[in-house]
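Taken together, the values in this text are just the output of simple stated rules run on the coordinates, not laboratory data. Note that the coordinates shown come from a computational prediction; the quantities given were computed from them, not determined experimentally. Cβ atoms are built from the backbone, for glycine too; each structure is taken alone.
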Structure 1
Amino acid sequence: MALTFDDLLRRARALPRGGRRAILGIAGSPGAGKSTLAQRLVGELNGSGEPWVAHVPMDGFHLADAELERLGRRDRKGAPDTFDAAGYAALLRRLREADENDEAGEVVYAPCFERELEQPLAGAVPVPPAARLVITEGNYLLLGTGAWARVRPLLDEVWFCAADEERRVGRLIARHERFGKSHEEAVAWVERSDERNAELVEATRDRADVVVPVEELT
């Protein structure tokens with residue numbers, strides 16, 4: 001039986017247990033549709049009522065271009081070592097340990113990645129104490145090396161977005177063009193950087209709890 005979006009909604013709703021906050025990770029290669037799936041889940045689960053689901057993208061932990069220049073990594077932005085993986089893991093731990101019943105419970109602020117600027121922005125995503133489910137998404141949630149290895153144990157489940165390769169690459173090229181690259185520059189960046197990262201991400205698929213065929217969801 002094919003996996004449906006309603007199946008995913010039921011699975012996500014069941015994650016918070018006993019009032020404890022749960023964290024759902026959505027992993028996948030660049031352009032696989034992780035953000036689209038996360039945003040759709042958040043919208044459907046929250047509905048028109050009081051929000052109880054928050055969206056915290058991993059991309060907010062991109063290193064700034066100035067730091068990438070200093071490190072000599074600007075030409076491969078998006079690779080695992082161009083993120084603050086330890087900072088991301090620390091935020092996930094803070095989110096996990098927050099307790100809605102704690103009278104001192106405070107809003108936790110997470111960074112986001114502003115695509116118009118191509119830069120991270122601190123304190124852009126509020127996660128209130130009432131958020132019982134946090135959905136986080138990014139390429140490297142299942143990576144087992146370096147500080148990335150701290151991430152998987154902090155997630156209740158991880159779903160892996162499996163996309164049609166031709167469509168995924170096409171979306172990547174279109175995204176780069178939309179944010180200022182020429183077609184030739186976009187293709188070159190995808191072939192040189194994004195696809196190298198995609199191979200690394202694809203190798204982590206077997207660590208996921210669920211593989212989601214995003215193009216086939218109904």
Structure 2
Amino acid sequence: MGLRARRIEIAAVCVGLASAAAAAPDPTDLRDLKVGMPIAEISPNGYADLICRDGPPRKLAGWDEWRICPADAVGRHAIGFAFAEGTTRNGTRVGGHPAHLTLLVGEQARVEGLVIETDDEVPLYLRKKGHLLGLQARGHWGEEGWTCAAQQAAGDEVPLGDTFVKEECRKQLSDRTVTVLRELFHYAGRGPRAFVSRTRISVSVAR
């Protein structure tokens with residue numbers, strides 16, 4: 001094969017890879033929810049316990065009542081929710097982890113943010129695994145392209161056993177940003193139950 005033909009072949013392979021990457025499906029953020037979608041497109045089924053996260057706790061009969069909840073400084077209305085089915089006595093689970101869910105709705109009636117936080121008020125055997133949800137999240141949105149920064153221990157924070165984790169990872173998608181905060185550490189001089197193992201996932205529209 002001549003040099004010119006070889007170059008053409010390599011260029012064709014590169015174009016093919018680029019096309020495949022462009023055609024790769026963009027994952028939803030949670031079930032059928034995707035940040036940026038109109039609130040009217042969320043299914044009325046599959047979700048329950050809609051409640052305002054800010055201000056007085058007010059229950060919502062449906063997603064269309066999002067304006068009942070007070071807006072924050074940038075005009076987003078925070079709605080807590082749960083899965084209507086598949087819950088356990090330890091609440092709604094994401095990736096097997098008990099979690100609190102919050103949807104942020106903007107004034108244009110679109111989903112502008114989603115927050116997933118592991119629940120600290122669960123039995124120890126569940127709580128100690130909370131930091132692992134962050135690793136699952138990074139796999140969900142694709143392993144490549146994350147920018148991570150480790151934070152130093154503060155105050156009386158010490159490793160739990162031999163492990164200390166305070167890490168924030170961020171990934172920019174085409175139309176939204178995903179931020180994953182993972183923490184795993186113990187508090188010096190306190191009992192064995194005084195530890196932190198949690199994940200906070202935030203998905204927001206790209207600005």
Can you rank 1, 2 by relative contact order in percent (Cα under 8 Å, 6 or more apart) and just name the one with the largest value? 1
Structures 1, 2 compared on FRET efficiency 1/(1 + (r/R0)^6) of positions 47 and 71 (r between Cβ atoms, R0 = 41 Å, to 0.05): the greatest is 2
For volume of the Cα convex hull per residue in Å³ computed as 192, the structure of 1, 2 it came from: 2
Value 15.1, 47 of Rg and Dmax of the Cα atoms in Å, for residues 31-142 alone was derived from the coordinates of, among 1, 2, structure 1
Of the structures labelled 1, 2, which one yields -9500 when helix-only ellipticity at 222 nm (-39500 (n - 2.57) for each DSSP H run of 4 or more, over all residues; to 500) is computed from its coordinates? 1
Going by FRET efficiency 1/(1 + (r/R0)^6) of positions 79 and 151 (r between Cβ atoms, R0 = 35 Å, to 0.05), which of structures 1, 2 comes out largest? 1
